[in-house]
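Read through the structures below before going on.
Derivation of every value follows stated rules applied to the coordinates shown; laboratory data play no part. Just so you know, these numbers come straight off a predicted model, no measurement behind them. Cβ atoms are built from the backbone, for glycine too; each structure is taken alone.
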Structure 1
């Protein structure tokens, strides 16, 4: 059965996220009726319900980092997936800082309801119920423990980051799909978020079969993601899709 990508939301940055200019909530991959949920940010619980997704079919929740636009609904999604602790059917892969320590975003009591929890380190590989997640690279992202991911040997997720040349060495070449958190249109050297200029370099050098841009700031929305995606496609020769809230794509 073909896998599906489901984008609950495409907001990036404080203005777009917390003024609900675009939805947040991360994205899911569906395989044979079950799901992995990546970065369940604000509203994820409600958006899952609106799409008719059965919480108990979520096998695995993955966090790239603990910032609230990526993790705000983590506890609610896990509580729903276990039906208030009646089921023990879901695991969590995340940076250790999201689970342990002063900046943790996971409520401690929920750790007991997980089948297992595993912490990322650069290059670490993790598996659960047929899902495979590799923490490809630890990103530079305002001092936060943040990872770019490779899921099921198919989907690359370039999460929030300041661009580094070593991305071109560590991310896999020619993946099936590359999702890039493209927050800005123009590069901002003092802010560790990717721009359309950075996305162009990643796409040109890594040559994914298909690229998807998401996680938009106001600047990106003003430039129009559809126009930016076409611009990137024309420059790189790779199909670039601008993610929209509730977008569903075959993988």
Structure 2
């Protein structure tokens, strides 16, 4: 009888562990640091990327400590970007970095592509993402990740390179401090996070979205999405 009880407890414990693993791989969003802290001048590291390196199916975005670059991780592949000379961007594929802001989730499986209608402002995109998430059984009261793939009609971007000692922060100065630019009709993959409850934490105070991207250009770019317009782009959500 004691042996039977032990085996039963072992099975239950294993089941609970597997359930927790499944939850982690199902798009649960976690974050370190907060935008409000960055805007007040606290640029210290809150997370080390190498502590997440072994996590499967990891998707993440954020800013490096001291705002010296951007973090993009797609399916556990790192695309850390730093501003270079003449508006260039250098991409590093390792995890040997610390971040002052990091938002991440593990997603083992995504939905089939969901075709987006044309949008020219964030509010139009937000509405489509929320509607699609609700239709796919996602709890829209909680933050969730998403992917967008295709060729946007316009994407404005930046890779931050904050000046040491500058304590006066603004969104405009963040966008212009390092490399930045705009391109049209280039193939991109975007990792984003949607939340209606994390303004000034990991979304800016004017939007429910925070998005970063990588390109498939001959000389790839990866960084923060400042503006996005498009039609016939494909949206992907965590498969529930």
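Could you figure out which one of 1, 2 the value 3.4 for distance in nm of label points 7 Å out along Cα→Cβ at positions 113 and 153 was computed from?
Computing distance in nm of label points 7 Å out along Cα→Cβ at positions 113 and 153 on every structure in 1, 2 gives 3.4 only for 1.
Among the shown structures 1, 2, from which was the value 25 of relative contact order in percent (Cα under 8 Å, 6 or more apart) calculated?
2
When you work out distance in nm of label points 7 Å out along Cα→Cβ at positions 81 and 97 for each of the structures 1, 2, which one comes out largest?
By distance in nm of label points 7 Å out along Cα→Cβ at positions 81 and 97, the leading structure of 1, 2 is 1.
Of the structures labelled 1, 2, one was used to calculate FRET efficiency 1/(1 + (r/R0)^6) of positions 89 and 209 (r between Cβ atoms, R0 = 35 Å, to 0.05), giving 0.95. Name it. Can you show the working numbers first?
Values: 1: 0.60; 2: 0.95.
Considering all the candidates, the number was obtained from 2.
Please state which of the structures 1, 2 yields 4.4 when distance in nm of label points 7 Å out along Cα→Cβ at positions 33 and 217 is computed from it.
Working: 1: 4.4; 2: 2.4.
Among 1, 2, the structure yielding 4.4 for distance in nm of label points 7 Å out along Cα→Cβ at positions 33 and 217 is 1.
Which of the displayed structures (1, 2) returns the greatest value of Rg/Rh (Cα atoms, Kirkwood Rh) on calculation?
Details: 1: 0.94; 2: 1.02.
Across 1, 2, Rg/Rh (Cα atoms, Kirkwood Rh) peaks for 2.
Can you tell which of 1, 2 yields 0.3 when distance in nm of label points 7 Å out along Cα→Cβ at positions 137 and 161 is derived from it?
Here the read-out was taken from 1.
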